[in-house]
Structure I
């Protein structure tokens, strides 16, 4: 099984996300990461989906996505030709002393930002690629993680070209 990333440019309308994700479900793709937001213009939204599957069914999924009326463009993103990032918020118990210092030292090494600090908890924010986020979470498992939340992958192709360049 391979991991793929699609950027899907859609008209910014009610129900479009449901129709797109239903297409993944019908094709039996498990979505590992999903982000959606308006683009530089409110007329379009961009969906970035990371999923696992086989090459043949991936191609079939892409052609089926194009059949949806609100899908404007589908682009498979290659990790080498894109800039990728995620955001993590993680809340850790503030036990004080050496443990607190270890958490803050690790945050410094990973360039995580302290978003909230009080007697009971520390909330850190980390922005980076998936591997960096995974490594930081693994390191923080040595402490008392109270809660965490992370965005899905967001990606933009390198260079001056845009997805909207392909719109006829």
Structure II
């Protein structure tokens, strides 16, 4: 086989590498394993990730985006997406879209017995604000730097995280 060009990410190469593991610091049940497809092919304005959520785990904390749109396509497995406080079952072939203008709060959970595998694609703007309504916190990402703030008094948490460089943004 010839070497892949820089704009092609091959499934065979990803199968040989289980991918990076990520847990969101604000969600104790968060566990994602996957590959940053967009970065692998040089995308700068879109983030694209092939992700797996193990059984009993979640993606990110329940959140909404204020500046970036996000789509999710379920590849295999089954789970639940909570959208604005209502749970909906999801399974292979389902497609989800979260427009930034709507600010729709959501979270994906795997309540099945097999991995939930999905492709997610989202914008990667120079500035993003995400809200964690149940945690009363905001995430602000400016370029590669991400900080989390308390929604009630604006104070920063005792840590800043660099989520974007590890795996997907919320």
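In this comparison of I, II, the computed figure 2.3 for distance in nm of label points 7 Å out along Cα→Cβ at positions 24 and 48 is attributed to II.
A value of 41 was computed for percent of Cα pairs over 17 Å apart, for residues 16-63 alone; which of I, II is the source structure?
Going through each structure in turn, the value belongs to II.
When mean projected area of the Cα convex hull in nm², for residues 88-143 alone is computed across structures I, II, the figure 5.2 traces back to II.
Identify the structure, out of I, II, from whose coordinates FRET efficiency 1/(1 + (r/R0)^6) of positions 8 and 120 (r between Cβ atoms, R0 = 30 Å, to 0.05) was calculated to give 0.15. Among I, II, the structure yielding 0.15 for FRET efficiency 1/(1 + (r/R0)^6) of positions 8 and 120 (r between Cβ atoms, R0 = 30 Å, to 0.05) is I.
Calculating percent of Cα pairs over 21 Å apart for structures I, II picks out I as the one with the greatest value.
Tell me which of I, II gives 1.6 when you compute distance in nm of label points 7 Å out along Cα→Cβ at positions 56 and 80. Label of the source structure: II. With relative contact order in percent (Cα under 8 Å, 6 or more apart) computed over the structures I, II, the top value is the one for I, the highest of the group. Tell me which structure, out of I, II, gives -1000 once helix-only ellipticity at 222 nm (-39500 (n - 2.57) for each DSSP H run of 4 or more, over all residues; to 500) is calculated. Answer for the origin of the read-out: II. When FRET efficiency 1/(1 + (r/R0)^6) of positions 40 and 152 (r between Cβ atoms, R0 = 30 Å, to 0.05) is calculated for each of I, II, the greatest value falls to I. Among candidates I, II, the computation of mean projected area of the Cα convex hull in nm², for residues 32-95 alone that gave 5.1 used structure II. Here distance in nm of label points 7 Å out along Cα→Cβ at positions 72 and 104 was derived from just one of the structures I, II, and that gives 1.1; the source is II.
Every number here is computed from the coordinates shown, using simple stated rules; none is lab data. Quick caveat: nothing in here was measured; it's all calculated off a predicted structure. Cβ atoms are built from the backbone, for glycine too; each structure is taken alone.
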